[in-house]
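So, here's a batch of structures to check.
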Structure 1
Amino acid sequence: MRLFVAAELAPAVRDRIRAALDDFPVTPPPWRWSAPDTWHITLKFIGETPPEAVAKALDALSVVASRHAPFDLVLGPFGGFPNLRAPRVLFFGADAGADACAALAREVDAALFDAVGVARETRGFHAHATVARVKDRLAPAVAARLTRVPALTQAATRVDRFVLMESRLRPAGAEYSVVKEFALSGGR
């Protein structure tokens, strides 16, 4: 199974992203937008996981969920990885709540390493919702327009759970299905 851990976005936040993309300053874009039903905050990409490791991962993630209280996460600024001059990924990043999300991601990372040996993250965590993947280098004029994309407004989502997701790669794009949800219950 190809797995990852994610925080899902509220429908209102998906609507805000959809509205921002409908009014995007690059038309037509030289990339393909991600499907709205795939927008989420990745806490940890696990990758291919043997069935015998899934049960241990589920147990570890349950413990993590029991230690964290729900929090609000607000998406705002538009960005790109590694940057907007030569992006490979386009996203809306987290503003308020980013620290709580990063703390959750760090604990998920540590728990999965301890439980099933998933490699630890070497890069810093940056909460974001990916909206596009860019295959080819962008023309400088297109990249310059990306810096003018306005931040989202009123794009708050309540993170009261996270999910273990399975990703199936298809020619039309990845299809995601929930393996298990984990309610955040710490501090109650």
Structure 2
Amino acid sequence: MNLFVSCSSQPLDKSGFSAQDHYEFGLNWIESRDFQRAEFSFKKAIELDSNFGDAYVQLGLVYYILYEKEVSSTNKPDTIMQYYNSAYNCFTKGLKCGSKNPRLYTGLARLQKVVKQFDKAIANLLKAQEITKPDDIPTEIIIHYELGDCYLAQEKYQEALLEYNEYLKLIPTGQEHENIEHVIKEIEKQLGINPPK
């Protein structure tokens, strides 16, 4: 029995689910960290609606997460490259389909940062910042962190400091907080800044 009622005239699959239903399933699978099922659900959404921009974005995020997992746990360049390319293609398709999801731009920026396209990454992060809602703290966290990294890589130390300090305001204390505090101290040393004691 279909628990989801589709209000639009969207095509339905054999089970009576719409593209929007499969999209919602995918979001739930991401929440559960079941990325294979999330991938399947977003692909089903796209199969039913090939212009579903947000489904492409979410599928791209799934591939980006799988890319990061592969980078940190295996030495399989082909698999790593496959996930990288799949994520990039999904984000690009989401853009073409008119998605207004800021995670589209943060996703593209992260991929561009990997290949040292820092100017493009910064432009995408600033675009994400422009369209992020004020209460979307998780996206703000990503934006400040990634901007800090990009500016640091370009040796724009003042800009990096600003972004990392904004990042610290948004995350709880813990290991990551300490890591960025250490980075900030190193930047301040580089700039000859003596922070107040």
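Descriptive notes on the structure:
- Which entry (1, 2) yields the derived value 35 for relative contact order in percent (Cα under 8 Å, 6 or more apart): 1
- Computed 19.2, 67 for Rg and Dmax of the Cα atoms in Å - originating structure among 1, 2: 2
- If you line up 1, 2 by distance in nm of label points 7 Å out along Cα→Cβ at positions 105 and 137, the top spot, with the largest value, goes to 1.
- Among 1, 2, structure where helix-only ellipticity at 222 nm (-39500 (n - 2.57) for each DSSP H run of 4 or more, over all residues; to 500) as derived comes to -24000: 2
Any read-out appearing in this document is the output of simple, stated calculations on the displayed coordinates, not a laboratory observation. Just so you know, these numbers come straight off a predicted model, no measurement behind them. Cβ atoms are built from the backbone, for glycine too; each structure is taken alone.
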